[in-house]
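Following are the structures in question.
Every number in this text was worked out from the coordinates using simple rules, so none of it is lab data. Note that the structure is a prediction, hence the values are computed from the model and not measured. Cβ atoms are built from the backbone, for glycine too; each structure is taken alone.
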Structure 1
Amino acid sequence: MQAADQHYAQRVRDSFALQAVMHKTLGAELGAVEAGRVVITMAHKPELCQQHGFLHAGIVSTALDSACGYAAYSLMPADAAVLTIEFKINLLAPARGPLFRFEGQVAKAGRTISVVEGRAYGFEAGGEEKLVATMSATVMTVLGRDGLKH
C-alpha cells in the first residue's frame, strides 16, 4: 500500500504518544509502523484482567481499535485525522499473556472510509503464539474539523 504522506511513520508515532490510555494506563508500546500496517505490544498486567485472570475483553478491544485506527491513519494525508465509526470483535480464546501483540492491517483504503482487519495474539509462557481475537473496523477520514489533532 502507498502512504499519502512520506512522513507517515513519524506522524503515527507522534499521535500514539498523545494517547495516555495506551501507554500510561495499558503500558502498550508502538512497534512496527508500515504503510497500512501497525503493531502494538503490551505485557499482561493483573490490573487489566477480569475475574479469571485473563486480559479483559474491553482492553483487548481498546488495543485492537488503536492498532486498526493507526493502520488507517498511516495511509492518510498529512492534514487528516481518523475516527473509528464501527468495529466488530471476535474473542477466540482467553487472553492469558504474558505478552500480547495487536496488529492492524488495512484491507481496503478509501478516500473517506477504510476497512481494517485486526488480530490480537497472546504469547504463552513458552513463547507459543496464540490468536486470541480478531477485529473488523471501519475508519473514517476526517479533514478540516476543529478540535481534532492530526
Structure 2
Amino acid sequence: MRHCVRAVLLTPDGALLLIKRIRAGVAPYWVTVGGGIEPADAGPEDALRREVREEIAGEAVIGRLLCTIAADGERQDFYLATVGTWNFEDRTGPEFGQEGRGEYLLEEIPLTAEALDAIDLRPREFATVLREAVGRGEIPGSALAMR
C-alpha cells in the first residue's frame, strides 16, 4: 500500500492553502499539498516537510494528525500544519514539469463551512472530515474556533 502524507496548511491569516487542479476534460478540483513518503525520508513528518518545500517552497510547522483515509491501495495521512511564507513560483516538485498534468494554481480558501462547500476538495472523504471539524470548531483559525 502506498503511504502518502498531506498538509492541511493554515496561513497566518487563518485561511487554508490549497492547490487548484485544472486538467483537460475534468472540472476544476482542489487538493492539499503533499505526496508519497520516499525511502530517504526519516518518517511521515519529514516527508511532509519535504513535500511542502517542493510544492510551494515553504516551511511547514507540523501539528497533529487530523485523519487517515485509506482507499484504492493508498493510505493518506492528513496533518494540520501552519506555513508562514511560500513562493509557488519556486516550487520544485517533479509533477509540475510533467507533460499533460494540467495546471496547478495555489489558492487561499477561507476556513469556513461555506467556503469548503463551494469547492470540490479531494479526496471527498477528507473533504467531509475537514468540513465536520471546521463546523465543530476543531481547526485553529476556523470561524468557530476563534470565538
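Check the numbers for relative contact order in percent (Cα under 8 Å, 6 or more apart) across 1, 2 and tell me which is largest.
2
Distance in nm of label points 7 Å out along Cα→Cβ at positions 69 and 85 computed as 3.2: which structure among 1, 2?
Computing distance in nm of label points 7 Å out along Cα→Cβ at positions 69 and 85 on every structure in 1, 2 gives 3.2 only for 2.
Can you tell which of 1, 2 yields -0.46, -0.54, -0.71, -0.98 when log10 I(q)/I(0) by the Debye sum over Cα atoms at q = 0.12, 0.13, 0.15, 0.18 Å⁻¹ is derived from it?
1
Identify the structure, out of 1, 2, from whose coordinates mean count of other Cβ atoms within 10 Å over residues 117-124 was calculated to give 14.1.
Checking each candidate, the match is 2.
On mean count of other Cβ atoms within 10 Å over residues 5-12, which of the structures labelled 1, 2 is highest?
Structure 2 comes out on top.
Assign the value 3.7, calculated as mean projected area of the Cα convex hull in nm², for residues 21-76 alone, to the correct structure from 1, 2.
1
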